[in-house]
Structure I
Amino acid sequence: MLRRMRCPPPYSISGLLQYEQFVNQFGKLVTDVYNAVSAYMEEDQLSLVVVAAPPGSGKTYLLYQLASEYGRRWPAILEQMQGDPQKASEFAGQLEYKLGSAVQKWMHDVLGRDVGCKDPICVLYVLQAAAVALERQIHLLVLLDEYPLDSLGNNSRLAKDTEIMLKRLAEMPGFVTHVVITAHYQGDWNSFLSRVGRGALEKYHVVRWFDRIALAPGFEKDAEEFVKRLACGVQLDRFVAQTGVEMLRGGSNFRQVIAFVFGASEGAKKRTTDLQIERELHDAVVGAIRSNVKEGRYQGLSRPDVYTDDGKCIEVKVRADAGGINVLQHAGCDTVYVTISPEPVGVKNEVHVRADVHQLVQGLAHLRNHGDDVYRKALNIMAKAIAAEVLQKIGLKKPEPKQPAFCEKLREIFREKPRPTRSELVRSAAFKAIVREILAGVDEACVKAVRADCVDAFAERTEKLYGRSAVRVRGSTVELGDLCREGRTAQLLSG
């Protein structure tokens, strides 16, 4: 039985056992990078995926997730490089031995077989020969964590070793290799390419570069449950949960989300606030409301937070604790008082948005330690969520759009098989037509030839257009998304 983790959970995963404890306690997240690697495996494409993202982005979590999900179907090796050039060069020099050991373990543990020799290199060669003779291909997953990419520019030996290693992995007979490299790398794709050389990459069918790991389209409910579990028993305010989900959708790293949720849970317990953050949240909510209404010119002496073109004054108050409101401030105006607080104030024309402001403020306060950009991003996400509820209560929210016409055809496709693989789905002429319609002018490669990975592009595009995805991809299988489920209408996210 797995032991429960302490709260807050660790900012990083340090081993398979810790990954299993984390998943058991907080749940799994399906991400865009996980789905991309799954698509390349499904299409038998030699692939190289590089995830160059800051610490705490979920890179190690991703690798353990891939090893856990696919390690029983195919041989997989996960090596921790710890940013050490010497470790990386040693791995490259022992490549065949390392791969042979992984293959040997997979054959013994999963297939229950041995090939008659104990030397790992011998095992590797025997399996390769058998695969070639039988005209079969074996998938091989090579996962390299914290690879020292930053050292490639000033370490000629490492650069050469990396180039040779990537070539050898792509040219192994009998294997379709999928390489995933993670790194705390500050450079971009072009600098990586100049350091490794195109010759190391030309054998791969697909080479992808990610600078963040984001929630896959359609998994908002899973992410909300994940965020709530991070609070370790504390009842999270709904705006905290929504903000955490949107942070994951936007590619904020795990470390930031954990810090935000932990801060909110501390706010729930200690009931402390920060007046400066209250003011900044007020300003952000006012800005979000203004961006969604048509404003008029106010002629009075004291301008309200928002003045609409039909003469309505909107005053916004963010209060962690009870406080009065000066109703005489805009006495000559038809004023709506928006109170964002645990309980209503009780004034005339009050529009109350229930929120545990202690949680909101302390969650944001903990994020300030991770940088002003991170703090501002979460602040704006939260403000937009609050403003959307305000506009709905006042009656100024735009009507929800109808489901797009293609949803009816999509439902027919999924009635025949509710959980097809990507490859099965793209064989449908009707689905191809829908993909071409949605991705026209956006992804011409998918318009020209609808491949398995175009399903992911279609999911992302529909989420961007309609606020919900038409399909959701979980590893190698596809489900109908919230946008097109019967009885549901599309819901545009504010902003």
Structure II
Amino acid sequence: MKRKSAVAVACLTFFLCMTTVTHAKGTVLTTRVNTVAKTGWQYTNDNWYYYDANGNIQTGWISYGGHKYYLHPNGTMAKGWVFTDGHYQYLNNFGIQQFGWQMINGNWYHFDENGDMETGWIIYNNRNYYMRPSGEMATGWVFTNGHYQYLNTVGIQQTGWQMINGKWYLLDTDGNMETGWIQYNGRNYYMRPSGEMATGWVYTNDHYQYLDAFGIQKYGWQNVYNTWYYLGDDGNMQTGWLNLSQNYYYCNSSGAMLTGWQFINGNWYYMAPSGVMLSGWQYINGHWYYLGDSNDGSMKSGWQIIHGTTYYFKANGMMAENGWLLENGTWYHFRAGGAQDYTQTTAPTLTYDNGYYVSPMKTGNFNTSAERIEAMIARAYEYLGTPYRICTSSYPGDGVDCSGLVMQALYAAGFDPYPATPSHHAKPENEYDSRTLWAYTPMAHVPTSDLRRGDLVFYSSGPYAPIYHVAIYLGNGKVIEAWPPYVTDYYGVTDYPHTKILGVARPFE
């Protein structure tokens, strides 16, 4: 900052006037001294002084040439910092008082209209700044009025979302740093006590919550590092038994969804890869188990009467079959029937089920699996073009729906799909017997990646939606199925109108 200062200096002049007076006795030299007083600015002994019109040295604040100056009590002109009237002021190297923003020794200061140094919060050009008690302009974090605030590198107070040192912070409309749970644009976020936005797991209000990489709180099923967790409507991580959309799941004390065999509260349960608790007949690792009804799911052992038939399950839950069993001193013999080799068959002469049509058996226990698969598919083709009729499992040309067609094809191959039967299916509440076939008919559930000819393909509209359709897989990506308006082999296994494959069941190994 350049400034020209005209300083008027009145010089003190001493005039010595020599007057010669001649007397009769001789000539006398007399001297008269005329003194002129100092006025204005005077530079003496390396300091500036200011004298008034009467030659008096001035002190305190004076105005000169449109500027203000401060003269110490000894009269010397001040430069730099002074403290007067309860405030600090600053004068440049020419002694001129400064106003507004000033850079002093590498720090910014602000002086008001009186030239007094400002401290605390100030507003300048509609921006907020904070001047420390020492007067210097603050940048970065400050703590005032019980809150943290943040000012950028030019001292302007920030609001809203700010990325600071690689972390996100949220400053409210007053510029105060937020902590705890906040809602922003309809989403929940958690700001740690240090103010930084949290991601991942947090523990608040005696519960765990999960926030994604953007800090947004999540709900429902979440896959975290290849483990599934369920977060309730309040965002809290759930543990223990969960009943969701008529399916049971179990999450352990760490919140992880369990799959496979699990021992819970004194009972064994089997959870599908999707986490759903299985119930009824289940073929697992080459053995049949019975897991109670849909509201139970616990593995059964010992003697069990299931749908009027007596079975025996070992202590490990495996169904006894194909041989003798010694139990309490008595020998029992179990046929090679039911689950392991699928010997639940219809008699060759059985053609009606409580008055409902049942396809004649073309193959049975003594046929190979390949022969039985071909018998099943051949029977399905005899229904090609048969009208689609819901809750119907009748003879070719009369009418079937998707599960009705599968039942008749299985009967022809010597496989009893009980409890899915034509009489059961005729009831309107059993329209979706495809669900019965999946859940209760003893068939192995196999991965979709292992799909092969003769498997049954079950469809749903989503991963947790109920089954609504079943088709017989022919191979080469094709299926035969009852789909409105008739039985057809036109569609591919994943073509429209099919949606999502929920699972695959294999009646014949």
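Numbers for the structure displayed
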read-out	value
Comparison of I, II - label where mean projected area of the Cα convex hull in nm², for residues 187-274 alone is highest	I
Ranking I, II by percent of Cα pairs over 35 Å apart, the structure that comes out highest	II
Among I, II, which structure scores highest (criterion: distance in nm of label points 7 Å out along Cα→Cβ at positions 203 and 475)	II
Percent of Cα pairs over 17 Å apart, for residues 387-426 alone - structure with the largest value, from I, II	I
At a computed 5 (relative contact order in percent (Cα under 8 Å, 6 or more apart)), which of I, II	II
Parent structure of the calculated result -14000, given that helix-only ellipticity at 222 nm (-39500 (n - 2.57) for each DSSP H run of 4 or more, over all residues; to 500) is the read-out and I, II the choices	I
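Each value in this text was obtained by applying a stated rule to the coordinates, not by laboratory testing. No experiment lies behind these values; they were computed from the predicted model shown. Cβ atoms are built from the backbone, for glycine too; each structure is taken alone.
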